[in-house]
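Trainee: So, here's a batch of structures to check.
Just so it is clear, none of the values below were taken in a lab; they were calculated from the coordinates. Everything quoted here is computed from the prediction, not taken from an experiment. Cβ atoms are built from the backbone, for glycine too; each structure is taken alone.
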Structure P
């Protein structure tokens with residue numbers, strides 16, 4: 001399947017656009033007023049909670065425990081506050097999708113620190129994975145928005161040859177009901193600094209040839225859309241600054257009901273998180 005089929009435009013027809021993504025296209029769309037608004041608002045929350053404007057220098061200005069605590073507050077606000085759910089409806093609508101037909105796993109802040117690949121507590125951040133391994137439907141579309149311009153070395157990579165080909169993995173260990181039984185800390189992401197050591201995250205088993213890795217650079221506010229069935233991996237970096245991005249996951253409820261979506265090559269996770277998705281109101 002490689003090279004990765006990046007596209008700069010999706011079909012105008014929303015159903016055709018979704019089908020293209022289910023087949024493995026990765027849409028790298030430019031910023032929209034809605035995505036730039038989300039970037040501005042997320043950065044304002046970051047600066048408020050961190051207590052300084054130079055948020056990309058957080059690893060130099062705060063010790064690890066304090067940075068983790070403050071970033072945890074940011075994650076909760078972005079994931080739970082209704083105003084950010086409303087902002088997602090505008091982002092989805094700006095790309096031509098009808099928010100009324102969509103449910104989302106809401107906005108998550110992703111933080112990739114300088115040298116973070118050396119911290120055992122952060123190891124799951126860098127696991128190669130499919131988002132569907134976390135009990136998401138095969139109709140899952142992942143939506144990623146960077147908060148800053150980023151070179152290829154600070155983003156992540158896709159393995160297009162593995163899109164519809166099985167990768168040896170232990171996704172069967174993931175049981176959604178058990179994952180959220182004791183609260184939503186793990187669902188929101190990184191509310192427990194030791195979770196990377198103590199929680200079990202689906203991972204590749206043994207040595208597997210996923211094929212060539214394909215990366216990309218981006219601008220703040222870009223919209224990157226791809227099937228949650230894509231096998232991908234975050235890059236570790238030592239760029240001297242912290243990488244921030246936002247992502248959310250969306251499912252077209254009609255497609256899910258009709259069993260449409262990407263091929264399931266190897267996902268054996270249990271349960272379904274769709275019942276905890278947020279329904280979007282029209283933008």
Structure Q
């Protein structure tokens with residue numbers, strides 16, 4: 001079911017599928033909620049899936065940054081508040097959240113601001129580390145490219161780099177499908193996502209202090225979130241569930257769809273069976 005709510009002088013769109021324990025699936029940079037379609041098909045018979053389109057992606061229009069209070073600009077905290085508004089609209093007081101890439105950064109911001117609302121969360125090709133200076137410089141160059149050549153050209157050049165070389169060789173049609181699907185993204189949205197990611201703080205402490213089980217899915221060939229960084233973080237929580245996708249880059253939900261979906265399903269099922277009524281605070 002497609003839904004929408006008014007937010008910051010604009011509209012937030014999201015989708016709700018299935019019934020049961022609520023699970024928020026937060027898409028990443030240069031994506032929208034459709035990136036979760038395969039996982040949604042697998043999980044919707046067991047869980048209530050809430051799948052937002054972040055401002056500037058999918059059906060959600062761009063929100064003027066001056067309305068992104070309190071900072072007056074987009075930030076991971078602002079997007080976390082977007083998720084909060086959706087939860088409030090759905091009358092949900094306890095949930096599980098899984099974020100891909102930038103969606104993981106948003107999930108961490110949410111865990112920092114609203115830990116009492118999270119039973120558990122997952123980082124799917126994501127990291128608690130802030131951008132290094134080298135990473136920031138790479139993002140600045142990407143911003144300059146977007147501003148000069150437009151979003152479509154940027155997506156055409158950058159999206160294939162998210163996949164492993166082996167996957168690109170075997171499944172060029174899937175890579176091209178992703179390129180085609182997201183060439184209509186707005187350049188200002190991509191620029192503001194980059195700026196927000198560059199400003200995010202180190203949230204490694206959240207992994208150490210959060211009381212619920214944390215999921216980590218990492219790609220052996222991920223050039224966006226290096227495997228070594230994920231391995232450094234996955235042992236920090238009191239309880240973690242870790243999957244290394246041996247044949248994936250940064251897009252495991254497509255590169256190893258069955259393996260990653262099965263692992264997420266088992267994670268969600270197990271943490272509910274262990275203590276289905278627990279609410280962490």
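Trainee: Comparing P, Q, where is relative contact order in percent (Cα under 8 Å, 6 or more apart) highest?
Mentor: P
Trainee: If you don't mind, another one. For FRET efficiency 1/(1 + (r/R0)^6) of positions 61 and 125 (r between Cβ atoms, R0 = 30 Å, to 0.05), which structure out of P, Q has the highest calculated value?
Mentor: P
Trainee: Continuing with this model, one more query. Quick one: helix-only ellipticity at 222 nm (-39500 (n - 2.57) for each DSSP H run of 4 or more, over all residues; to 500) came out at -13000 when computed from one of P, Q, so which one is it?
Mentor: Q
Trainee: Work out which structure the value 21, 10, 9 belongs to, where semi-axes √(5λ) of the Cα gyration tensor in Å, for residues 85-132 alone was derived from one of P, Q.
Mentor: This value belongs to structure Q.
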